[in-house]
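Please find the structures below.
Only the coordinates and a few stated rules stand behind these numbers; no lab work does. Predicted, not measured: the structure shown is a model, and the values here were computed from it. Cβ atoms are built from the backbone, for glycine too; each structure is taken alone.
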Structure 1
């Protein structure tokens with residue numbers, strides 16, 4: 001592999017699009033190399049690693065703002081702060097999973113109640129309209 005890559009080769013190596021790289025540059029996650037007069041920008045090989053880091057962090061649910069923080073923590077060698085951020089993210093994921101499980105349970109009950117096409121009112125519509133008491137899930141803002 002070459003010591004430096006064009007943006008196209010960088011995108012291919014990291015399995016992202018050129019537009020993704022440009023977006024990350026605008027967001028401050030990636031440095032934009034200087035463009036030589038009459039030439040094209042060349043990206044160092046370690047940029048592939050950084051792009052893969054960003055994509056893996058996104059896959060774990062980190063936002064781009066959180067990823068920027070993680071990248072800063074990596075440079076500072078701040079393992080304790082990184083762990084704390086990961087623990088907060090894990091807690092949020094667990095809360096979302098609990099909420100989804102509750103939503104699944106409520107919706108499952110509503111689906112079981114619904115069945116008669118000739119019924120006076122649909123139990124699902126009734127619950128969503130507030131006519132079925134506390135059976136309808138409330139939207140949570142996590």
Structure 2
């Protein structure tokens with residue numbers, strides 16, 4: 001098994017729960033409160049990772065800038081998701097937002113010059129079609 005498959009499946013499962021639990025959360029909390037508690041949860045895990053690495057963090061200005069930007073985008077995406085599930089069905093919100101990899105793929109193709117095969121392109125097109133059919 002390739003080294004990236006197991007963590008990818010882990011992300012799939014974890015993000016599956018991540019896409020569902022906010023619907024429960026927003027039945028008890030407003031999105032603005034929920035996002036604060038989500039950050040507390042992220043801080044707890046961040047501290048665990050920091051302690052497990054014995055406080056030896058890599059330091060590179062560009063890497064730090066990209067990591068901080070990623071954190072901010074993740075926060076903003078999570079907040080948008082909370083707003084959406086507080087007003088709409090998680091079945092549709094999760095389906096639409098779960099196609100975010102299409103944006104990542106386009107960025108990888110145009111900025112990193114990664115290639116996409118014809119088969120992968122058809123899969124991407126079918127995923128977009130699936131979103132249209134599910135949300136129509």
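Could you figure out which one of 1, 2 the value 13.8 for mean count of other Cβ atoms within 10 Å over residues 35-42 was computed from?
Structure 2 accounts for this read-out.
Kindly point out which one of 1, 2 the value 30 was derived from, the read-out being relative contact order in percent (Cα under 8 Å, 6 or more apart).
2
Assuming -27000 is helix-only ellipticity at 222 nm (-39500 (n - 2.57) for each DSSP H run of 4 or more, over all residues; to 500) as calculated from a single structure, say which of 1, 2 it is.
Matching structure: 2.
Here Rg and Dmax of the Cα atoms in Å was calculated and came to 17.4, 50; which of the structures 1, 2 was it taken from?
Computed on structure 2.
Given a computed value of 17.1, 45 for Rg and Dmax of the Cα atoms in Å, for residues 43-122 alone, which structure among 1, 2 does it belong to?
2
Matching task: 1.00 is the computed value of FRET efficiency 1/(1 + (r/R0)^6) of positions 19 and 59 (r between Cβ atoms, R0 = 41 Å, to 0.05). Pick the structure from 1, 2.
Only one of 1, 2 returns 1.00 for FRET efficiency 1/(1 + (r/R0)^6) of positions 19 and 59 (r between Cβ atoms, R0 = 41 Å, to 0.05), namely 1.
Where does the value 9.2 come from, among 1, 2, when mean count of other Cβ atoms within 10 Å over residues 3-10 is the thing being computed?
Comparing all candidates, it corresponds to 2.
Assign the value 31, 21, 8, calculated as Cα extents along the principal axes in Å, for residues 67-106 alone, to the correct structure from 1, 2.
Corresponding structure: 2.
Among 1, 2, considering only distance in nm of label points 7 Å out along Cα→Cβ at positions 11 and 99, which has the greatest calculated value?
Largest calculated value belongs to 1.
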